[in-house]
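The data blocks that follow each hold one structure.
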Structure P
Amino acid sequence: MDGTAVVVLLAVMFTIDIYILMYAITRKDNSRAAYFVFFTIAVSVYVMGALLYETAGADRGAAVAALRVMGLGGPILAPVMLLLLMRLYKPRILKPWMFHSVIIYGLLMFFVILTNERHLLFYSAIEYSAAENYMSVSRGALYWVNQAVVVLCMAGVYSVIIERFIKSGKKIRRQMNYMVMGTLTALVANVLNFTNALPKNMDLLPYVMTLSLALFAADMGRHKIWDVASVASNTVLETMEEALVVLNTGGGFWFCNNSARALFPALESFPITETITKVEDWPEELGASEQLGELREITFELGGTERREKKSTYRATVNKLKDERGVIFGWQIIIYDITEITFLINQLETLATKDPLTGVANRRYFLERVNRELDMAERHKLSTALIMYDIDFFKKVNDTYGHAAGDYILCAVVEVVKAQLRSYDIIARYGGEEFVVFSTSSDGDSLYKFALRLCKAVESAEFIYEGARIPITASFGAVQILPGDKFNEAMLSVDEAMYKAKNNGRNRVVIGQIQKKEEED
């Protein structure tokens, strides 16, 4: 082939290599693209060296310099191709030391070629042949050592790709067509080069490696091998229901997904690195960097305003973003809408703790609360009190006005009594039309006044159901609980006191005394 044509062809090869290199560098999936970029650089350097060698002509110094450039990329072509295929098809067995070994080997070979003029171990002679108009190169001992490494690495390449091809289905095999063709062309070039089957002035490797590179790039680009992880990650991030926001260490905005923009519309056009607390409705706890470092999870509410009428509950989790050295470089905040879950939990808590009709505590929850309060009162030597009331002639209300009216009366009387209670008093429905109040008490006299106030409030209240005024009174029993008294005994005593109030004419208060079992014995 004419020398000018060879130079033009090598220039075209080098241009293709550089284009592929630029394309690979811009790929999003760096974990896969990095090895391909490494391979592309090695091919590009080798082809550039071959181009310089062809333009050297009879200038031995220029030829030596070109061989040194080729030596920077040539020795690692096969090892890097092996790393690339391992990264694609056998990532589990790919170890960091393999990459480091290839780098070290390449540097050693480059140093050998760089100093070849002193020892002639890689190229034993570099002479210009006027007859052939070509710079002739004789190969030294280390050249054949390098060729042995090439053979071993290419054997690994064929082993990886053949195993993958055999074990894969038809669809995967079709996807691997270009990869197989690329390795086969490299195999042909290496065999011809190793066996000296080509004329001395012909080196197919620059063309074949560019062809292999183009086939690899076409296969990886066609099937989005470089982009699949990034595309998949972006798809997941943008379609996930949870809002995702990424901040830098100073609390500045970096990134958010579609759900976050829907939750906080200001993020749609929010400047990068701007302090996130400037976003409308953003929780203050998730803004300051010193607070983020201490947070793991918070619950907050949004809504109840003119712009955001519906009130919703959210839970945010905060995770540190660390680099390979373990240095924190940002924060990942994932926000979950837990409105429905919170509503269900509240409903369950309500069912477990409250009477469904009147909304006050049910018997089980009342007993739990009172036992805790009594334990605390016992520790501090405080006296407490129980008040129980029963609506007078309640059966008559049901019989006369109906059960719906009876339900209304139960709820209305509860509201009247609650209006007289203090914030720390506990009222509960104990059963039927019986209700019980747990409170503090300093002495029997103040307890009587308190219970009487409740009794009079019920008597003076007006209860109207569907236009009919229903006169209602209630009978109250009360006992004072001193430190050391038993709750069960107190309940028996207050129940007896309430029934005494009923038997004594109703609509009154009777103060009972706790009858201890020891005294009865």
Structure Q
Amino acid sequence: MGATTMFRLLSFMVLVEIFQAVSGAKILMKSPPGGSHILEQIFLGEELVSRGHEVYMAIGSRYPQKTNIEKRGIKLLTYKVPDDALYGISEEGEKMVAELIFDQTEDKFAASAKLGSTVVYDDCGYMMADESFLKTVRQLKKFDLAIVEPFMLGPCNMILPKHFGIPFVSNSGLFIPWNIRLPALPSFANFMSAWTDLSDITFTSRLSNLLTYVAFDTMISRLAPENNTLLERYAPEYKSWNDLMRQSELFLAGRDHHLGAPFPSMPNYVSVAGLTTGTPKKLPKDLEDVAEKSDGIILLSFGSTAYYFPQEVIVKFLEAFAKLNETVFVKFFVPDSVTVPQNVKVSSWLPQNDILGHPKTKLFITHCGINGLHETLYNGVPIIGFPLFAEQHQNAARTRKMGFGLEMKVQDFTSEQLFQNIQEVLNNPKYRLTIKKASEVFRDQPMNARERGAFWVEHVIKHGGKHLRTLSMDLPLYQFLMLDVFFAIGIGVIAILILLRIVFKFLYKRFTHTKLKTN
């Protein structure tokens, strides 16, 4: 066999190995028990399945829409969640969220964070306590990669790949920049505020942003006192969840500069903003028939966790809708005692992105969750925001200031105010023109979010993530922020000032003493 033939044969074998390593990878996914969080993983998983990968998803036994995952080619690995446990995707959980939203006596941010943290950590505990589930994962043998969400309120999903020695990618809607060592200065990279132009950046706002950077992770870590139990049990070599998170091969972030703060990025930080967006599909026949006969469509949806509201709030929404010529698709619970106007279609589930992409859709009434905002941005539909909790208030304020629509308070509005605001958004072309232009910018990218996420996942499967990792990932926070250097400089400056004071004092005394002797 000649040298040329041998070289070609070896090259072919290498290419086959690379192709097999990428096209036939076995991938494990895990999210917190929240509808929008699982949905993001589903869409990324579906893209990976379409590229020939074998994708598994760990899911709680009480998740209600398992067939929706399986029909996308994703295989489920189910762990037992007790029937009497509080589960995020349940009627009990949704009713607790509603009580929290309308309870005027509680700090909504702290209370919702505490609730979310407890639910997520409990879910991780149930997963790791299910020996049958762990045995099934073990029997599947080697996974090439795991994609997990280190949810800010409970990053414990990382325990699953850590326990089985699987390299993992972190996929989350929001990362605290300094925790993953992004060089984001609080002077311009706002974390939990709604800066959109230079006038927002004042001394007070910068100080507030700095304190948020410093204090936020400390506050989150204290939400659930038992939150380090899993870390101590399964990853005792790491002092904190952040230390474990920084072992990620890659960070997939569900936000970018189109709707959020522009963060400086590193090679291992990739934006996948808009995972749930895509070319809208034809609506189901019952919805399509209603849409075609309508004078326009308005969609109301408050996400996967806000389905139950006080009756008086529901009545105010329906009273406002009754005055409209447009047809309103509504996703919330309406009691039997409440009369539904003829132009309102109530449903427990709606294909949100497909409705927003329908040519007759004129307005989106939303809680300003990030997935819904990306979908309305993708489809160019103006909004009226009713933020409910967490970062939704910042999202609503930001989209209002960007000119995409208006903002209201679900705890304090009248049906007439809502009607007037709907008329303003429908009849004033500035809102639609503004978001249409932003939609063109958002769409004008070489790859969509799913393609970009899948590309980089395949990249780290093939090459690993070490070459993407920056040295800052292994620095303690005080060195990353150069606090030791600034401290040393400060000590040096103080030492010089003290020395100068001693010298000047000595010279002054010497001069004074000489003058006295002369006199």
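Since every read-out is calculated from the coordinates, none of them should be taken as a lab result. Keep in mind the model is a prediction, meaning the values are calculated, not measured. Cβ atoms are built from the backbone, for glycine too; each structure is taken alone.
Data overview
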read-out	value
Label whose coordinates, when distance in nm of label points 7 Å out along Cα→Cβ at positions 165 and 237 is calculated, return 1.1 (choices P, Q)	Q
Structure with the greatest value (metric relative contact order in percent (Cα under 8 Å, 6 or more apart), set P, Q)	Q
Value 2.0, calculated as distance in nm of label points 7 Å out along Cα→Cβ at positions 189 and 469, assigned to which of P, Q	Q
helix-only ellipticity at 222 nm (-39500 (n - 2.57) for each DSSP H run of 4 or more, over all residues; to 500) derived as -15000 - corresponding label from P, Q	Q
With distance in nm of label points 7 Å out along Cα→Cβ at positions 101 and 277 derived as 5.4, matching label from P, Q	P
Given 93, 23, 20 for semi-axes √(5λ) of the Cα gyration tensor in Å, calculated: source structure among P, Q	P
Origin of the derived value -0.59, -0.97 (log10 I(q)/I(0) by the Debye sum over Cα atoms at q = 0.10, 0.17 Å⁻¹, for residues 173-316 alone; candidates P, Q)	P
For distance in nm of label points 7 Å out along Cα→Cβ at positions 53 and 405 computed as 11.2, the structure of P, Q it came from	P
